[in-house]
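Only the coordinates and a few stated rules stand behind these numbers; no lab work does. Nothing here was measured: the structure is a model prediction, and the numbers come from that model. Cβ atoms are built from the backbone, for glycine too; each structure is taken alone.
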Structure I
C-alpha cells in the first residue's frame with residue numbers, strides 16, 4: 001500500500017457521522033440537512049435537453065483534451081464573464097468537476113524530490129487541498145482566515161522560510177466556508193510572492209456565480225490581466241458547473257491559465273484516464289452558453305439569504321457573506337463555545353444537521369479558526385431553510 005495514505009485525515013463528513021452515531025432526533029420533526037453543500041435547486045431544462053439529444057455520444061471514446069466546441073464555449077464564457085481573452089487550444093482544459101482537478105493538479109506540480117516541499121492552504125479549507133498535498137509527498141502550511149477582516153486569509157502568517165519551500169498555493173475565492181472574496185491587492189501580494197519564490201497558484205473559484213452585492217467576485221484571471229500578467233504565469237484557475245448550473249452530478253468544469261502548466265496537466269490526465277464523456281461535453285456546452293438560468297439561480301439564493309440571515313442573527317454571530325451559499329456562523333458562549341457539542345445538540349433536539357466549523361480547519365499556532373463556528377449550507381428551498389432557521393432560534397433560546 002502507498003504509505004502516504006496513512007497521512008490522510010478522516011474527511012469532515014466521515015468524522016461527523018462518527019460523532020453523531022447513535023443520536024436519535026425527535027421522530028415528529030422532519031430532518032433538515034444544512035451540512036452538505038450539494039445544490040438542490042432545479043437543473044435547467046436546457047441541460048436535460050442536451051443530454052437527451054446526444055445519447056449517441058455514449059458509443060465513442062472521448063479525447064482528454066475535450067472537443068474544440070467545448071473549449072471554445074468555456075473560453076467564450078470567460079470572455080463574457082471576466083473580459084479576459086484565452087487561447088482555447090493552449091490555456092484551457094475541460095475537467096470532470098473542480099474537485100478531481102484540484103487533487104490531480106498537485107500530483108503534477110509537486111516535486112517531492114526537493115527537500116521539504118510545502119503546499120500553502122487557507123484555514124479553514126476544502127479538505128481536498130490537504131489530501132492532494134499529502135499524497136503528492138508535501139506537507140501543508142496553513143494561513144488562518146481573519147474574522148476582523150471579513151475572513152480574509154492572513155497570508156502574512158506564513159514565514160519567509162516556509163515560502164521559500166512552497167511549491168503550490170491553494171486559494172479559494174469565494175471562500176469555502178466563509179464566502180469571503182479576494183480583492184486585487186490580495187492577488188497582487190500573492191503574485192509577488194509567487195514571483196519571488198517560484199510557486200504555482202491554484203485558484204478555486206467554483207462559487208463565483210453566487211454573490212450578494214452589486215459587484216461579482218473578482219477572478220484571479222482578471223487580477224492577473226489587471227496587473228499586466230497576461231501570460232498567467234504560474235497561475236491556474238479552477239471552476240465548475242456544479243454550483244453555477246445546479247448539476248453536481250454532471251461532474252463538469254474546466255481549468256484555465258498558464259499554458260506552460262496546462263500542457264503537463266493534459267499529459268498527466270491523458271494517462272490518468274480522466275476524459276470527459278461526449279454526452280457530458282454537449283450538456284456542458286449548453287450550460288456555459290446560457291446565463292438566464294444562472295441569473296435565476298442567483299436570485300433564488302439572494303431571496304433565501306435575505307430572509308434567513310436576519311432570523312439567525314438574533315441568536316448567532318452571522319451576517320450576509322460576500323458570495324457562495326454558506327453561512328459561517330459563530331455560536332458565541334452557547335455550549336461553552338464548543339461547536340461540536342452545539343451541532344450534536346441541534347441534531348438531537350431539533351433534527352437539523354449543520355457542520356461544525358472545527359472539522360473544516362486544523363489547529364495552527366495553537367488555535368483552530370473553525371472552533372466556535374458552524375457552516376450552514378442554504379441549498380434547500382426557502383421554506384425548508386426558514387423552518388431550519390426557526391428551529392435553530394428555538395434551540396439557541398433553549399440554551400440561553
Structure II
C-alpha cells in the first residue's frame with residue numbers, strides 16, 4: 001500500500017503531480033510520501049498494540065532527518081548501527097532511551113558516544129565486543145545495559161546478502177554461547193545483561209522463519225529463568241518484506257497474529273526494528289531518459305540515474321517496478337522491451353532489464369518504485385557524481401529535505417599537498 005497513484009494517466013504522489021516536482025528540483029531525485037510513512041508505522045503499532053512494544057525504526061533504511069523526525073513525532077524510537085546514525089538520531093530529538101545501538105563492529109569511539117548519550121542499550125554480537133564495552137564503560141564510570149544477539153541458525157529464505165541468522169553469517173552468537181555469557185554476567189562489573197536480540201534478516205515474506213527463531217529464543221529464555229537469570233527485553237529485530245514485484249508478503253496484522261501468542265508468554269518488553277516495511281514503498285527515485293539506443297540484441301533506455309544513485313539492482317539483482325510518469329494513451333500505442341541503464345562506466349550499471357514498457361522518448365520521466373528504503377542511504381559519489389536531492393510530499397505540498405550536491409561538494413574535504 002502506498003500513495004503513488006495515477007490520475008488521468010499522470011503519476012501523483014499524494015495530491016502532487018510528480019512532473020511538477022521534477023520541474024522544480026530536476027532529476028535524478030528521491031521523492032517520499034509522508035502519508036505512506038505514517039500509515040506503515042501505524043500498521044505495525046496497531047498490530048502489536050496489545051503488548052505496547054517499543055518500535056525502533058531502522059535508520060540504515062532511510063536516514064534523512066525529515067523522515068526520522070516525522071517517525072519520532074509519531075512515537076517511534078530509532079535503531080542505529082554507527083556513530084553517524086546516532087548523531088542523526090540525537091539531532092531529530094528522539095529520547096536516548098528510545099535508541100537501540102546495534103552493529104557487529106562498533107568502535108571504541110562509537111561505544112563511548114553511545115554511553116555518554118545514555119542510549120537504551122547495546123545489541124552486542126561477540127564476547128570481544130562485550131569486553132570493549134566493559135572497558136569503555138569502566139573508564140567513563142558508567143554501568144550500561146546490553147542485549148546479547150543470538151544467532152538462531154534459521155534460514156529466512158531471502159537473498160544471501162540480507163540473511164543474518166545462519167551460522168555462516170557474521171552476526172550474533174549461538175544459543176549455547178549466549179547462555180554461558182548470561183550465566184557468567186558477574187564478570188562484567190560495568191554491564192547489565194538485560195535483553196536478548198534475535199534479528200534474522202531482511203525482506204522476509206513469511207512468518208515461519210520468525211516463528212522458528214522466536215521459539216529458539218524462548219528455549220534460551222526459559223533455561224535462563226530456571227537458573228534465576230531474568231531478562232527485561234526481547235528484541236526480535238525487523239525484516240518484514242514488502243512488494244517490489246510479485247511477492248505476497250504477510251501484513252503486519254498477519255505477522256502479529258502468528259508471533260504474539262509466543263511473545264506474550266515471555267512477559268518481556270518487546271522491541272521491534274522495522275525499516276524497509278515502513279520506508280520501502282514510501283519512496284520512489286525519479287529519473288529521466290537521456291538517450292535511446294538500439295542494438296541488434298537490445299533496446300536501451302539510457303537514463304540520468306545510475307548505480308551510484310540506486311545500487312540495489314546491481315548489488316542484489318533486485319527488482320524495482322518502473323513506471324512512466326505520464327502514461328502513453330495515444331492511438332496505436334506500442335510496447336517495447338528495454339534495458340533501463342545509467343551513465344556509470346560499469347556493465348553492472350542498470351536499474352532494470354528486459355522490461356516491457358510503452359515506447360519511450362528522450363526526456364520521458366520514469367519512476368523507480370519501492371525506493372524509499374536502502375535507496376539514498378546506499379548511494380555514493382562513484383564516477384564523481386554528486387548525490388541527488390530528496391523531497392518529502394505532504395498532501396498537496398512538497399518540500400526539499402536534502403539539497404542536491406554540487407561539484408564543489410565533491411572536493412570540499414580533499415587536500416592537495418603543496419609538495420607532491
Structure III
C-alpha cells in the first residue's frame with residue numbers, strides 16, 4: 001500500500017516505510033548513518049519542468065540560485081538539464097565550474113563582490129554581473145579595464161515592493177541592503193553606459209524568498225517595465241530582463257502558485273506591454289530543490305518535563321538552521337509510523353543552545369532508536385550548515401533511477417582539524 005505525502009511527489013509511504021523514489025529511507029540510514037540528507041533527483045527535474053512548460057516558445061534562461069543548495073551533485077543535475085546558475089560569491093563560481101556548468105550562463109549577484117572575484121569571473125567568461133550599487137559600478141569598470149575587456153552588466157533594481165515574506169528574506173524594500181533604489185535607476189544606467197569597461201545588457205529585480213502569492217511579482221514586473229521604457233527612451237538598450245526568483249514551496253499548508261501558472265500570468269503582462277519577445281531570465285532556487293530533500297535523524301532520548309516533553313534527536317541546528325534562524329516550520333514524520341496515540345513534544349538537537357530545536361509541539365508516537373524524517377530539507381539546510389560544537393556535517397545521498405549515490409561524505413573530526421594548527 002502506498003500513501004503519498006502532499007507536496008512531495010516522490011516521497012511516499014510504501015507498506016508503512018517512508019521511501020524516496022521507492023528506496024526505503026531506513027535502509028539508507030542504516031548504510032550511511034544519521035543525520036543524513038536524501039534528495040530525489042526526479043523531484044528536482046519535475047520542479048524544473050514546470051518552469052520549462054511556462055517558458056515554452058520564449059527566449060528564456062533559467063539560472064538555478066545555487067545558494068539554496070550548492071552541493072556538487074545537485075549542481076550537476078541542473079547543469080545537465082541545461083540550466084545556468086545564479087551565484088553570489090567566487091566560491092560558488094568555482095563550484096559551478098567543478099560541476100560542469102557553463103560560465104557563459106552564470107549571473108553573478110550579491111552586494112559585496114571583491115575585485116578578485118570580479119577578475120576571476122571575467123577571466124572565465126561570465127554571462128552577466130547583477131550590479132547592486134553605484135560604488136560597485138566604478139570598481140567593476142576598473143577591473144574590466146585592467147583586463148582589457150568589457151564587463152556585461154545588468155543593474156539590480158530595488159522596486160520597494162513588499163514580498164509578504166519573513167523580514168530576513170525580504171530583499172525588495174527600501175530598508176533592504178540589495179539593489180539600487182528605483183528612483184536612482186535611470187541616472188545609474190546612463191552613467192554606466194558611458195563607462196568604457198562596462199557593457200549594459202539587462203535589468204534585474206529580485207524581491208525576496210518564500211513568496212506564496214502572485215501579487216508581489218505582478219507589482220514588481222510593472223515597476224521594472226516602467227523603468228525599461230524610461231531607460232530605453234534615454235538611449236540605453238536593455239537586451240534582457242531578469243525577474244529573479246523567490247517562489248515559495250509548501251512547508252506547512254502554504255499554497256504558492258505553480259511555476260507554470262505564475263509565469264503564464266507574468267508573460268501575459270509582458271505581452272500586453274509589448275515586451276513578450278524580449279530575452280528574459282529567472283533565478284529559482286528553493287522552488288527547485290526544497291521539497292526534493294529530507295533529513296533523516298535518529299531519536300536518541302525522550303525527556304518528559306513539567307512544562308514540555310522533549311524528543312532529542314541526533315540532527316541539530318548546525319544541520320538544519322532554518323528553525324533557529326527564522327522560526328521556520330518543517331514537517332517531521334516517522335519513517336515507520338507506530339499505531340496508537342502519540343504525545344506532544346518539542347523535537348530538539350544535542351547542541352548546547354536553547355535555540356537548537358527542529359520542531360515545536362509536534363504530536364509524535366516514537367521510542368528511542370526510531371528514525372524521523374524532517375521534510376522540505378532540500379533548500380537552505382546543507383548549504384547553511386556548520387561544524388558548530390565540532391559536529392561533522394551530514395552525508396548527502398542523491399536518489400536517481402532506483403539507485404542511491406553518495407554526493408557528500410560525512411565530515412570526520414580529522415576533516416575539521418585539517419586546516420588548524422597549534423602555536
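A value of 2.9 was computed for distance in nm of label points 7 Å out along Cα→Cβ at positions 190 and 206; which of I, II, III is the source structure? Spell out each step's value before the answer.
On the way: I: 1.6; II: 4.6; III: 2.9.
Computed on structure III.
Work out which structure the value 13.4 belongs to, where mean projected area of the Cα convex hull in nm², for residues 14-213 alone was derived from one of I, II, III.
Of the structures listed, the value fits II.
Check the numbers for Kirkwood radius over Cα pairs in Å, for residues 6-53 alone across I, II, III and tell me which is largest. Walk me through the numbers before you get to the answer.
On the way: I: 14.9; II: 13.0; III: 11.8.
Across I, II, III, Kirkwood radius over Cα pairs in Å, for residues 6-53 alone peaks for I.
Supply the structure label, taken from I, II, III, corresponding to semi-axes √(5λ) of the Cα gyration tensor in Å, for residues 182-245 alone with the calculated value 30, 14, 7.
Working: I: 23, 13, 9; II: 30, 14, 7; III: 25, 12, 9.
The value was obtained from structure II.
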